[in-house]
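Listed after this line are the structures, all set down as structure tokens.
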Structure I
Amino acid sequence: MSNALHIGFLLFPHVTQLDLTGPAQVLGRVPGAQVHLVWKTRDPVPTDVGFTINPTATFADCPPLDVLCVPGGFGIERLFGDGDTLAFLRRQGEHARYVTSVCNGSLVLGAAGLLAGYRSACHWMWLPFLERFGAVPVAERIVRDRNRISGGGVTAGIDFGLALAAELAGEDVARTIQLALEYDPQPPFAAGSPEGAGPALVARYRAAMVPRLAQVEAAMAAMVEL
């Protein structure tokens, strides 16, 4: 019998690739881990920065997952009404040891009905939308609630990956992975959070994101029971 630890990431068009590749790089080093990048077909999938990533499994042939992870990205609104994707998440989430997300991927878990009554993180810009799915928004970099583990925006996926690695294989393994990746962030600017960035920069960014927020809100409003 295989002792593989099956870790599956939903790969969808216009995913924010670091939401996926950051934690995948970490979790792929957990002993016994087998990482699956899952989409409807095995055709290359475009990311939000233009290059493509190749799926390694489809919804039909993906094995039962120990860890289900949904990253975020500009393509999330297309998933809210995507019955095939939401059904796949429900099916895998029913039996997965951990149901997880990074960034606004938590909204997709919410759309699949997998976060009702759970505390969850999300990118700070999208955090309030979690309430629409019955989730409890929490403005933290990593949030654990029973078998739900979520990471905040984009780069929080690496922190999330290390925390999950510790859950799966112990803190010593997670520390070793962190050392191997030389993960010792020292950003040149203190602008990585609304508090650090200050109100003027936050206001400019919010203004720039108005069209994107409107698209996602419209997609949520158009959701039907699937």
Structure II
Amino acid sequence: MRLDKFVCKSTSLTKPEALLRIHAGEVFVNGEVVTSEVAQVHEKNTILLDGQELKARPFRYILMNKPTDTICSNIDEAYPSLLNHLDLDNKSELHIAGRLDADTTGLVLITDDGRWSFDITRPETHCPKVYRVGLSRALSDSVANDIKLKFAQGIQLQGETALTLPATLEVITPTEVLLTITQGKFHQVKRMFAAVGNRVITLHREKIGEIHLDIPVGNWRYLTHDEVISLSKI
């Protein structure tokens, strides 16, 4: 963790205030003054400010059922930030692990543990994600079977040369399907269906890894210890 982030996470200082204290030579790491805010520190270091040892607050791991017309950002932009739905202190320390578009709803993971979110979002993990997809054109049995085969083999998205990784399609109704993917390409689900001549009109993420969405829209809860660990093992 960066030193400035550690100081903020273990005190009530804002980032500008933490930078002032660091640059003034008031922060000691293992007995030595460190004036660079980008210096990397960890829980085994002894970090002092005003002669007091700093201890970072425990990491937080949160599941939210994202409403439509909100964005996965820490600040309001064209749409309001989904963090407005969190009644927590120090929300600026949080970030979203795996973003959804403004018009996409469902399971979002929020944390202040950068190492954990990096591990579960980096492409090499192939973390499975399940989406409930509403389509503009009804699928006949033959068309659905053809799309299942194409998605299972990998499909070429517009503007890309590499095929997508194998994906699984389950038909619920002629216009509603479940799609399981293990990638996170830009607008991937929408582009996959566009590539087979259909259009996504609703998109809802139901599952990441072994974590199921189990709360009403706009609500949130902390992940259990087992849920946190389950994603770390992917």
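Since every read-out is calculated from the coordinates, none of them should be taken as a lab result. Everything quoted here is computed from the prediction, not taken from an experiment. Cβ atoms are built from the backbone, for glycine too; each structure is taken alone.
Which structure, out of I, II, was helix-only ellipticity at 222 nm (-39500 (n - 2.57) for each DSSP H run of 4 or more, over all residues; to 500) calculated from, if the result is -6500? Don't skip to the end; give the middle numbers.
Values: I: -11000; II: -6500.
Structure of origin is II.
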Practice task
Please state which of the structures I, II yields 17.7 when Kirkwood radius over Cα pairs in Å is computed from it.
Solution key: I
Handout entry: Parent structure of the calculated result 3.2, given that distance in nm of label points 7 Å out along Cα→Cβ at positions 115 and 131 is the read-out and I, II the choices
Key = II
Handout entry: Which entry (I, II) yields the derived value 1.52 for Cα Rg over 2.2 N^0.38 Å, for residues 27-154 alone
Key = II
Practice task
Using mean count of other Cβ atoms within 10 Å over residues 75-82 as the calculated read-out, with 13.8 as its value, let me know the right label among I, II.
Solution key: II
